[in-house]
Structure I
Amino acid sequence: MMNKIILASQSPRRKQLLEWAEVPFEVIVKETDEYFSPGIAPEEAALYIARNKAAAVQEAAGGRVVLAADTIVVLGDHIIGKPVHREDAISMLLALQGEKHRVITGVVILQGEKEIAFTDVTEVEFHELSEEQIEYYVDKYKPYDKAGAYAIQEWIGVVGIKSITGDFYNVMGLPVSRVVGELEKVIG
C-alpha cells in the first residue's frame, strides 16, 4: 500500500481519478498564479503552472510526496484557457467543433529536492456540433472551470467526441496510470 500523498489540486476530477486508482491522498492547495509568459510552448506552460502549484504546498506537505497537475487545451498553436463567461465558453466550443485539438497535462511530483516532471498529450476530435447543442451543454453543465470549456466525461464528450488518440483520463485532468507508475518509483 502506498503512503498518503499530497494532491495540490482542488479539481474534483483529479480527486476522483486518484480515488479510482486507490492512491491515498490529502488535498492541500495554496492560491497560485496560472499566468505564463506569452510564446512559451504549450507543454512548458502546463509544466510551469503544475510546478508552481507543487512548490506552493511543498512546505505544508511536511516532507510527503506532492502531486500537482495542470491541463490545457491547444487548438493549432493557440492555448485555450478556461472560459470567463457563457459567451466565452460557447465561442471556445464553436472553435473546437469539427477540429482536432490537443489536451496536454503537465504533472509534477515533488519529494524534498527530488522532482519528476512530465507531460502527457491526448488528441481529441469533435464531431460537427450545432450551436444549439453547444448552448445546451454550456447552459446545463456550466463548464467554466474547465480548460477548453468541456469535460469529456459529460454529455458533450459522450455525444460530441468523434475520436481520441491517447489517454482518456488525461483529458479528464490526470494521466492516472502514468502518475501511479511514477509514484510507485518514488514511494514504492
Structure II
Amino acid sequence: MLRQIRGFAFNPARQFGEAKDDSLLDAYRYYIPLLAFLGAILAIVVVIVANGVVSMLSLSRLELMPGLPELGKMIPVMGVATFVGVIVLGIIASFYLSVWLHIWVYLLGGRKGLRQTTKAIVYGVTPCLILGWLTPVNILIVPLWSLMVVISGIIELHELSPGRSIIAVLLAILVPIIVAVAAVMPIASSVLLS
C-alpha cells in the first residue's frame, strides 16, 4: 500500500497505468483505510481542541456555559462522530464526484466507463487523504496536487488527451460554482436593493 501511495502521489501516470485493471473493490480497499487514517487524525485533533476549550473555560471560572461538565463528557463522542463522519462522507463523496466527473469525461470522449472515472477519483485524492489534516498545507497545495493526480488518472484510465482531461475536470468544478453564483445573485441583489 505504501508503494501505491508513493506512486499515486509522485508518479501518478505510471501508477494509474498499473491500476487500469483494478476492480472497484481493489480501489476501495485502498481508499477506505486512507479515509480511516484521515478520520483518526481529525478525530484526535477534534478531541485535543475540544479538551483545550473546555479546560480554558473551566480555568477562567466563567459561568458562560451552564452544564460545562456535560460538554466535557461529549468530547469522546465528538471524536467518534468525526471518525465515522469522515469515512461515511468520504464514501458518499467518492460516488457523487465520480458520477459528476464522468458526465464531463463522457461528453469529452471518455468511453472507458464509470469504473475508470471512479478509480481516478478514489486514487487521485491520495494527497488529500494523507495530508488533509495539515490545515495550512491543505488550503491550496494539497487540493491542487490531488486535482493534478485526478487529471493524470483521467488521461491514463480513459486514454483522453491532457487537454480534454483538464477541461473535463475544470467543467466538473466550475459548472456547480457558476450555477450557485447564478442562483445567489438574484437573492443578493434583491436584499441589497431593499
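Comparing distance in nm of label points 7 Å out along Cα→Cβ at positions 111 and 127 across structures I, II, the highest value is found for I.
State the single structure among I, II that was used to calculate helix-only ellipticity at 222 nm (-39500 (n - 2.57) for each DSSP H run of 4 or more, over all residues; to 500), giving -11000. Here the read-out was taken from I.
Given 108 as the derived value for volume of the Cα convex hull per residue in Å³, which of the supplied structures I, II does it correspond to? Source structure: I.
A value of 27 for relative contact order in percent (Cα under 8 Å, 6 or more apart), calculated from one of I, II, originates in structure II. Can you tell which of I, II yields 64, 24, 19 when Cα extents along the principal axes in Å, for residues 55-166 alone is derived from it? Only structure II yields this read-out.
None of the figures in this text is laboratory data; all of them are computed from the coordinates on show. Since we're looking at a predicted model, the values are computed, not measured. Cβ atoms are built from the backbone, for glycine too; each structure is taken alone.
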